[in-house]
Structure I
Amino acid sequence: MQPYYFNRDLSWLSFNGRILQEAARNTVPVLERINFLSIYSSNLDEFYRVRMPVLQALQNLHDKDNDQQEAAARQNELEQAQQLIQQQLNEYGRILTTELLPLLQQNHVQLLYNVPLPEAVQQLAADYFYSQVMAFLQPVFLSATSSFFPENNKLYLLTLLQDNAGQEQYAVVNIPSDELPRFFSVTIEEQQYLIFLDDLVRCHLDKIFPQHEVRGSYSFKVNRDAELDFKDEYTDNLADRLEQQIKKRDLGLATRFLYEPSLPLRALYRLSEFLNLQSNSAVAGGRYHNLRDLASLPIENKALSYPKWSPIRIDALAREASLLDTLDKQDFILHTPYNSYNQILRFFNEAALRPDVVEINVTLYRVASDSKIVNALMSAAKSGKQVNVVVELKARFDEANNLKWAKKLKAAGAKMIYSATALKVHAKTALVKIKQGNRTHYRGLLATGNFNENTARFYTDHILLTANESLLREMELLFLFLAKKRKPETPDLIPFQHLLVAQFNLQQQFIALIDQEIASAQQGQPAYIHIKLNNLEEERLINKLYEASQAGVRIRMIVRSICRLVPGIPGMSENITVTRIVDRYLEHGRVFVFGNQGNPKVYLGSADWMNRNIYHRIEVCFPVYDEHIRQQMLQLMDIQLHDNVQAVRIDEHLNNIPVKTDGLPIRSQQEIYQQLTKQ
């Protein structure tokens, strides 16, 4: 049977639809539902910046090549994506206006959404406008001599004016939401009013244009292509080139021109012509854009959010005088955000200050803007330790933050290692060397997520703290290779026996592990595979899973976002089920379990099964050798595979189908927190 696959972009949009389902769920607290709307909006902006340029470019490419069949297929994909987005946006508007705004009002909060400002707040709003807002306004008249370029995701009002001679004029006014809060809050007699910054500007346009009559105002914004332009070869001035490219990013090709639907057609044509925007980028939206800002609503009522779960402390680590010495006795694993991240911070802090630590190696992909980890590395370098830092300057949308820290680390004396431009280092690893007499001892971290104390508060990840020399000596070899700043010439350049490393052995070893399950099934023995990923795209691995399904291997997958594998097709994937879990935390860990004839092999790591992870990144997955940790990971995976509250099943048509509740309801994130609390 010829294998087939879901479209990558439609699959991703299906995931964003799952986010929208959570916003519609009436059992979720109202502020959390609003936060899911914010996440949806932020995700959609990224889609237009990252994926829409690809869809449009592929269509144009096949048009130029006169490949009519392929061009028609690409056009169909683009139209399906646009249609699905419009359906979701209609649902978004319904949820917000008919469900969430009334719920806020019931709790004495009125978000003024497309309504006039009540008289009670007008004077306070005017005072705020005159004293705070006006300082950031930069109106521009559209004329043959004026210059105006809308930056990516910035908010603007197109204002229709009439001068004293009766002539119509157009002016653009910026909404300074990057300088001021998006919402202005006023409380009068226990009633809180929240006013969009956009509306504060709208209400005072006559003060901005006192010589004109204001005939109308209409919001718009532009999304721009986020791709940075690099060549494939490595050059030593990558940081300088990156800094130049970041400055140009918000000036890229327009991929969506979003405008208020009541904008008159003549004004739409005038604005499009003035901005030199392509007609196929124009999309009618709502009155308000950048609704990701809903996450910043200044509402203090804790009853409208999830009850807080305090991070769980691992007493066996916390009570010891030295974390690094404790690891010599046994491995530990942290499951963030359920477990406190403090022990990870302590790992770096202790390594920075201990006199017998002579070297620290670490990969950094996305770090906190106020990173305590990087500050510890700087302290270590200043004290004379050898600090080798692989900073991935090309981490999308984190380039500027990573560049900032790279400069500070270099100034502190750390050795900075930047990857070849054709290769990203996405591995999550840290290696500490301790010198005692003539012996060198190793301590390390291997993780599924970034070394970032901020995202660790809401990303679910697993971090192994270990002194296992088999793993850490191979990690040392990897760091030595990364210092060479080049792609591996051959996959067997480093003969990894324990770690699975993309560009070396990761894909081959996963295929071998699947083949072992196929062999077991063919011999009539129990065979299963359980995999949890963020994204599943790469066809060779998908085909191997199809092959395993056809051999009788039972495959259960948890795939958060993109999933190109089509489950439940007779003769191809009838033994594969795929679920998604969306809840209070973002599922981020990658977990791989292979039945191994009753003695399951468990791997964790940084790698999704995407083309980019397999072919264009350095990724590290690692085996779980400690028996206690292995059993714990099997238990956590089992809980998630049995989630029947927050999980949905992806069917063969890419629909998100609620999982049937058989027996007691299992909400996996809550169950995991409770289980870890007991341990």
Structure II
Amino acid sequence: MKNRIKSYFQRNINYAIKAKQLANDLNIYTEQEYEAMKAFLHRLCEEGFLVREGKRYKHLPKENGKTVKGEFNIMKDGSGFLFKDRVPGGGYYISSRYFNTAFHGDTVEISVAAKELKGRNRVLMTGQVINVLERKWNVISGTLTKEGSFYIVKPDIPEIHRNLYIHDGDLNGAKVGDRVFAGNIQWTNPKINPEAKVIEVVPKGEGIDLDVVTISREFNLPFKFSNGALEEAKEIRIEISPEELAKREDFRDKDVFTIDPADAKDFDDALSLQRLENGNYEIGVHIADVGHYVKPDSKLDKEALERGNSVYLVGAVIPMLPESLSNGICSLVPGEERLTYSAVFEITPRGKVLNYRLVKTVIKSKRRFSYEEAQEVIKTGKGDLAEDLTALNKIAEILRNKRMKAGSIEFGSDEVEFILGEEGEVLGVKRKVQEESNKLIEEFMLLANKTVAEHINKKRREHEIIPFVYRIHDKPDKEKMREFARFVKSLGYTVGFNDSPTPQQLNALMNAVKLKEEEVIVNELAIRSMAKAAYSTENIGHYGLGFKDYTHFTSPIRRYSDLLAHRILAHFTETKGKGLYKEPPLRAWCEHISLTERTAIEAERLSVRMKYIEYLQPLVGQEFDGIISGVTSFGFFVKLADSLAEGLVHVRDIESDYFTYEEKYYLLKGERSGKTYRLGDKVRVKLIRVIPERSNVDFTIA
């Protein structure tokens, strides 16, 4: 009985329970067994395994005294993971029975154990959640349903693994089927579902995009600006004074133009090209001078810092700045005078940068190209500014080749574009293709960002540190790379690395899989194996780009990091080399905007997932080609070749066989047929179910 009691408390870490409830849970009914149980409880308290709080007993594990804190995540296969830097495998595995009362995304404390995996010569670091330190979700959106006499909110986010119970008196007018926001979430017992109250019913109709409202509330994204910030924005004058013009280099008569997505409204950057008498080019990278209008500590500035960045959802934007600035005064629209901060380069026809200057300018864009329009000019050599575009493209190709040889890594793109109707409904999905026009803009933005960081960091080399906002990217974790290399070899590719690949080796692999069906999954797993890029005052370089110095300077309309970089650079120039901020507050801002960036990425992923559900609903019954993107004990995930939508083939939906999971080989194997389904395999599937309220997409083998 003692072992039964210990096992119960080990499965229910940090859960306090009365003796009578424990007896019920352990199916103890006789008086004799009950007395024996209480005696064992007393003994376990004496041994320090349990602590008593009033009439309740509770287990606080002390496995080697080691605990770890970090962000708790629930993976596709239903298991948990605590991400922690600089540990084998990048974190700690947590079985679902040891989640305690943690939600996906919570900051938790776990007790740590090491579990040896038989036959794999590997130790898996495992853990049990013992304490929830901070909740990620104060509000959870979902659909209100009723099961028996209970009202339940089924969360929109599938990683939130438990439904929420709602009492009759806490419905706040909501009816079954309504999309709601649930708050006041209470969860103290892992054996029962969390309880919550409906705090808001999402309004229907009236042109409101329910997904945007849901996501903004779900991730605590400020959907509206304060009256104070809007009033400040109204007071900003679009007219440029003669005094201000006199301070700036004048590019208004030069051929300046923008290239952006067809549906873009906030134009951060523009380019210009002038042929010099010595045969070289003067190339200008002109960036909206947001810092001229958004002053430090103003209401606009404080709200921009809080947001950290614009969030781009499918068919909608939650901007960092009010639209009168982001789409108006600061946007480099054609035919209008705009203030800019420019990186101007002298570059030879062979792509050698001879010199540069970083200056405040004024421009008047001559042309607004979409990427498709610019690509057509590059391809045909005909159209507006054809000579300039052709010359810039040649220089960009040279710069790109030099960068790749120097150590930049080129990952393939798995982005998609949803084709939307007038009401925001999904009409179709297509994969985005990186054309020469996209790469042209990318190359000159990288050049400008790198140059600004190098310019500031010259002082460091002169033994004077100027606090600055660097964009950093650490080297990949060796254990993750070892796993990645093992997977790629299982697909039949030869790789010349084990756990420490060079950029050139990774590029060779990316080229080998290019235009093949497994390209998407190899790219995805390669990126997952990398460290996450972030903002920091500590310059450790950018591994993925192969740059020693890098920052973000070219998108101040939508990224607060770039606005900070503009301010620091302007002060540095005006004071002939002095810093603007002390390091501690700048470091705190870097941590904050790194966090808001990660939140934006999560919100954007949820937006894409919701649109995929909408897109797939009418396609139930159809067949698709796909590739296996994940394998678990209960089935495998398939990513469709055309749309990159993803769903599950559950083993129960595969007829006439019993499948075993061979984790080492990333596959499921049929015991009778010997049929295998392996990560990276091509498959033909049939869509059999789409359940929007659970975000479930189910396939079967066609």
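Where a number appears in this text, it was derived from the coordinates with a stated rule and is not lab data. This is a predicted model, so every value here is computed, not measured. Cβ atoms are built from the backbone, for glycine too; each structure is taken alone.
Descriptive notes on the structure:
- Test item: distance in nm of label points 7 Å out along Cα→Cβ at positions 419 and 539 calculated as 2.4, pick one of I, II: I
- If Cα Rg over 2.2 N^0.38 Å, for residues 163-346 alone is computed and equals 1.62, the structure in I, II: I
- When distance in nm of label points 7 Å out along Cα→Cβ at positions 139 and 379 is calculated for each of I, II, the greatest value falls to I.
- Structures I, II, by mean count of other Cβ atoms within 10 Å over residues 99-106: label with the highest value: II
- The greatest value of percent of Cα pairs over 47 Å apart among structures I, II is that of II.
- Structure responsible for 0.90, with FRET efficiency 1/(1 + (r/R0)^6) of positions 339 and 499 (r between Cβ atoms, R0 = 35 Å, to 0.05) calculated and labels I, II on offer: I
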